[in-house]
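Where a number appears in this text, it was derived from the coordinates with a stated rule and is not lab data. As the structure is a computational prediction, the values presented were derived from the model and not from experiment. Cβ atoms are built from the backbone, for glycine too; each structure is taken alone.
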Structure P
C-alpha cells in the first residue's frame, strides 16, 4: 500500500498519516464519516443480551474508541454523531434497533457517552497518546469513563423512574448491571488497542 505524502507532526492523527491531507479533504472526511459510522453500526450487531441487564454487551464501544483515536477529536465525534442520527431512521443500534425501541431508552446514556469518548480519545491521540502502549491504555481508560459516567447516571435515572429502589440497592444494581459485567470485555479491547495503535504507527513511520 502506498502511503499518502504527508509530513507527520506530533498532532497528526492516524487517518491523516494513512490518507494524507488533500485538496479534497471535505470529501475524504465525508467518506471516513460514512465508513466509521457503518463500522460502529456493524459492531453494534455483535451483541450479547444478558438476562439480568437492560444494557447488552456489544462491540460498538471498541469501534467508537478506535475511531476516535484514529480520526481525531473533531472527525471522530462527528462520526459518532452521524451514527446517532442514523438511529432515528435506520436499525443501527444493538440488536437492529432504532431510537424508538423501548430498550434503547435504557442505553441512551451510553450512546450519548460515545460522543464524549470519541472526542476524548481523539484529542488525546492528537497529543500523541496513541503512539505508545502506556498512553494508549490510558486513553482507552479515559474513553471508557466518558461512556460509563453518562451511561450509569442515565441508567440510575431510569431505575429511579421505573422502580422504588432505595439508594444502596440502586447503586449496587447500576454498578452490577451497568458497569461490572463489561469489565472483562473492556480489558480485552484495551489490550487490542495497546497492541494495534503503536504497531500501526511504527508501520506508518517505516512506509512514509
Structure Q
C-alpha cells in the first residue's frame, strides 16, 4: 500500500473511532438527561473532545440521533424474528414475541422514557421506522400462524399498539405491575384481539377395506 493511501485509511479509521466515541458519550447522557436536556458542550466534556469537534461531526439532532441510536442498538438484545416466525402455533409465537419485546423495552427504557419520540423529529423518525418494522413482523406472524384470518392488517396494527413501549411503560412504571404480569397480560390481549382460531380437524382413521 502506498504511504499516502495508508495514511488516508488510518485517518478515516481515526475519524470513525472519534465519531463513535462522541456518539457513545451522547448516548450515555441522553439516557440520563434526555436528548433535549443534553447540550453539545456536555457531550464534548463527556467525550473528552472540544466543542467544535462535536459540532463538526454532529451539527444537529438529525445527524446526532441516528448515531446515538446506532450505538445503543449494538448493545440491545436481539429480536429473534426467525425463531418467532418458525412457530406455526399462534400462542407459541405470541409468547416469544412478547418476551422479546419485553427485553427490548427494558433495555431501551432509559432513552424512551423521556418521551422524545413525541417532541423531537429525529427521534420520531426512528420510532416510526421501528413501529413499521414491528407491524410488519406482527403481520408475518399472523399470516403464518393464523392463515385465513380476516383483516390481518388491522389486527397487526392492534398488535403493534399493544407491543409499543408506551403501553409497556405505563403498566410497568405507572401501574407498578411486575414484568412477568405485563408479559402475561400482553399475550392475553394479543390473542384476544386476534379472535378464536379454528381447532385443528383430527385426522379420520383409515378404514380397512372389507374382505
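Figure out for me which of the structures P, Q the number 184 belongs to, where volume of the Cα convex hull per residue in Å³ was derived from the coordinates.
The read-out comes from structure Q.
Thinking of P, Q, which structure, once FRET efficiency 1/(1 + (r/R0)^6) of positions 36 and 84 (r between Cβ atoms, R0 = 30 Å, to 0.05) is computed, gives back 0.30?
Structure Q accounts for this read-out.
Supply the structure label, taken from P, Q, corresponding to relative contact order in percent (Cα under 8 Å, 6 or more apart) with the calculated value 22.
The correct label is P.
Rank structures P, Q by distance in nm of label points 7 Å out along Cα→Cβ at positions 44 and 92 and report only the one at the top, that is, the highest.
Q
Determine which structure produced the value 0.10 for FRET efficiency 1/(1 + (r/R0)^6) of positions 140 and 164 (r between Cβ atoms, R0 = 25 Å, to 0.05), calculated from the coordinates; the candidates are P, Q.
That value comes from structure P.
When mean count of other Cβ atoms within 10 Å over residues 12-19 is computed for each of P, Q, which one produces 20.0?
Derived from the structure labelled P.
Given 0.90 as the derived value for FRET efficiency 1/(1 + (r/R0)^6) of positions 100 and 188 (r between Cβ atoms, R0 = 25 Å, to 0.05), which of the supplied structures P, Q does it correspond to?
Among P, Q, the structure yielding 0.90 for FRET efficiency 1/(1 + (r/R0)^6) of positions 100 and 188 (r between Cβ atoms, R0 = 25 Å, to 0.05) is Q.
Suppose mean count of other Cβ atoms within 10 Å over residues 28-35 works out to 18.4; of P, Q, which structure was it derived from?
Q
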